Structure 1
Amino acid sequence: MKSLVIDEDLLYRYDEALHGKDFSQYQSEINNIVNVLWNGIGEYEELLAPFFTRYLEVRAVPSLYISYFSLSQINKDYDNVTIEASSIITDIVGKYFKFNFSNDCEYFDADLGLLVADIFASPGSKLKIFIRNIKYNLSSRIAILRGVEVLYLNAGKLHEDFSRISNSYNGLWLTQKKSDRINWDIDQIKNTIRDNIKSLNLSIPNKLLIELIEKRVLNNLEFYLNTISVFVDFIEQNNVRLVISSAVNNEGFLSLLAAAKLTSIDSLVIPHGVVYSFNPKLNNYVTYQGTLNDFEPKYSGAKQIKFRMKWFEKKI
């Protein structure tokens, strides 16, 4: 009997089983998955179109396809497969092939880029959370008394730049309370997404993709819809005039842009590092785009503004 153990080392290279095979034929399938994800959900279809699309298109779904075909080959080559190191993708596909899982199986989703980034995650211990909440509460009260015209989210490196904007406020400091401002009809949205995926003709079993969507999209959906509502509440209560997002592929940052779109105020997207990220679903979505050069992709419908980062100009 031929046996194989997928440990940490093999987890990162079990796709070697497909060495030499061309996967470009599946790219149109992957693109189509992203394009139909939000179809038919109702009045918020255009608003939610940018959400989770880059995570699925660039990271999660290609990984699912590669893992399915790799582990399918391994399933043919070995009589017994035990998984000691895994990820959400390896879990989904491994269970489909009825592989064995070690009781102390380790997970490497963060290392493999398979987590949905959460900028609102609690910072560790109860003491740190308590201190953070006091700090955020005081900052919020001071900002509101002073007046807030600009609401922003900083993905990193731009602290000095944002600090120069008068009457600005860091959206990260907003309390994640329940907001009933918008009736999202979450169950209807989830059911429509499930139906969209079930209707696809795929080269992999649909049930694998549905499980991935359930765990990474639908399980996080209510949180981000509420985040949009929280931003909408703050924008309307404080007469915010502009929102600035320094990331375009993170659902927290997209929530801020969506809130601006819902409240019909201006939005600006800017880079925070040298490598520029682009989300094509933001075409005709944002008002302004800060650009570093003439070569990076431009959003249609957005007015381009030359942008310079303070940290990048510092001498080393």
Structure 2
Amino acid sequence: MPSFGFFEPILIFTLLNVTMALGLYITALSGQLSMATAAIAGVGGYLSGVLTVKFGVPFAAAVAAATIAGSLVGATLALLTAKMRDFILKLTTLAFGEALAVVAFNWDYIGGANSFTGLQLHTGLGTCALAVAVALFVAWRFDRSRLGLAARAVRDDPLAAGAMGISVPGIRITTFALGAAIVGMAGAIQAHYVLVVSPSDLGFFVSLNYIIFLLFGGLQTMWGPILGAILLTVLPEALRFANEYRLIAYGMIIIAVVLWRPDGLLRRVPLGIPLNLFGLKLSSGRPRRSPTLPPRDLLLGELSGGPAE
């Protein structure tokens, strides 16, 4: 029987991936599927590393700074892509992430090609569990808030949302900044567990992993990215018995699930209608009236508020 020491890294990376996936989910809620998630996490990792190693800043303060930095990077990206949609937006975020990776590779102050090292171990299960709790709370409150409703309206039809009085650029900037803040926080926490930040960590293929978490679990509800991150983090370890065929089996399982459920494992359904998953019927809640919110409320609703009933 493997000891707890064997399972601890798996649990930690599972929690970190769940946090990253929740951050990306918030960004995607307004129709912006960012391909720079790894780069934003890298900004958080590098910044927290520089602050703790070179300036002696406490770990908690460094994580807070990384969270703010992630939010600023996300807001900047949202401003740059405010009038872009779909393919062009994805290409722009991809190019932005690759550009940051090149900057990190050539900047000797943060280690350059040799990576940034010397970080102390500050991250454990408790830290990661706290990060997930924060990300889950923010995602849950935002998902149920008037801003969350406005974000879905922007995602589904930005022209109609604008006609209703919703500030489409404002909603996109808000969701991108909020999601990127969570990603920056997760990047800082992860850096103080692996104890190194490398330019390769900022690249597109790392971001692609987080995108797969969302698509695998489903984008229609926040539980989809959580389920996707958990399953796809644990699955490679569960397939170790396959030896050299492990990655092949991993890829085949992902393809099979995508073909079986193109919208992801979990889908949003109207309240009161049972959701059938793996033969189990899960209630989606009690029916309620459709929210009748004035356009101003859709734009300015607070995170703490829910839809009017």
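Name the one structure among 1, 2 that relative contact order in percent (Cα under 8 Å, 6 or more apart) of 18 was derived from. This figure was derived from 1.
Assign the value -22000, calculated as helix-only ellipticity at 222 nm (-39500 (n - 2.57) for each DSSP H run of 4 or more, over all residues; to 500), to the correct structure from 1, 2. Before the final figure, lay out the partial values.
Details: 1: -12000; 2: -22000.
For helix-only ellipticity at 222 nm (-39500 (n - 2.57) for each DSSP H run of 4 or more, over all residues; to 500), the value -22000 is produced by structure 2.
Taking 6, 26, 34, 24, 9, 2, 0 as the value of P(r) over Cα pairs in 10 Å bins from 0, in percent derived from one of the structures shown (1, 2), identify that structure. Source structure for this number: 2.
With FRET efficiency 1/(1 + (r/R0)^6) of positions 58 and 226 (r between Cβ atoms, R0 = 30 Å, to 0.05) as the yardstick, tell me which of 1, 2 scores highest.
Numbers: 1: 0.75; 2: 0.50.
For this comparison of FRET efficiency 1/(1 + (r/R0)^6) of positions 58 and 226 (r between Cβ atoms, R0 = 30 Å, to 0.05), the top structure is 1.
Ranked by distance in nm of label points 7 Å out along Cα→Cβ at positions 242 and 258, structures 1, 2 are topped by 1, which has the highest value. Each of 1, 2 could give FRET efficiency 1/(1 + (r/R0)^6) of positions 74 and 138 (r between Cβ atoms, R0 = 35 Å, to 0.05), but the derived value 0.05 comes from 1. The greatest value of distance in nm of label points 7 Å out along Cα→Cβ at positions 34 and 186 among structures 1, 2 is that of 1.
Any read-out appearing in this document is the output of simple, stated calculations on the displayed coordinates, not a laboratory observation. All values derive from a computational prediction rather than experimental measurement. Cβ atoms are built from the backbone, for glycine too; each structure is taken alone.
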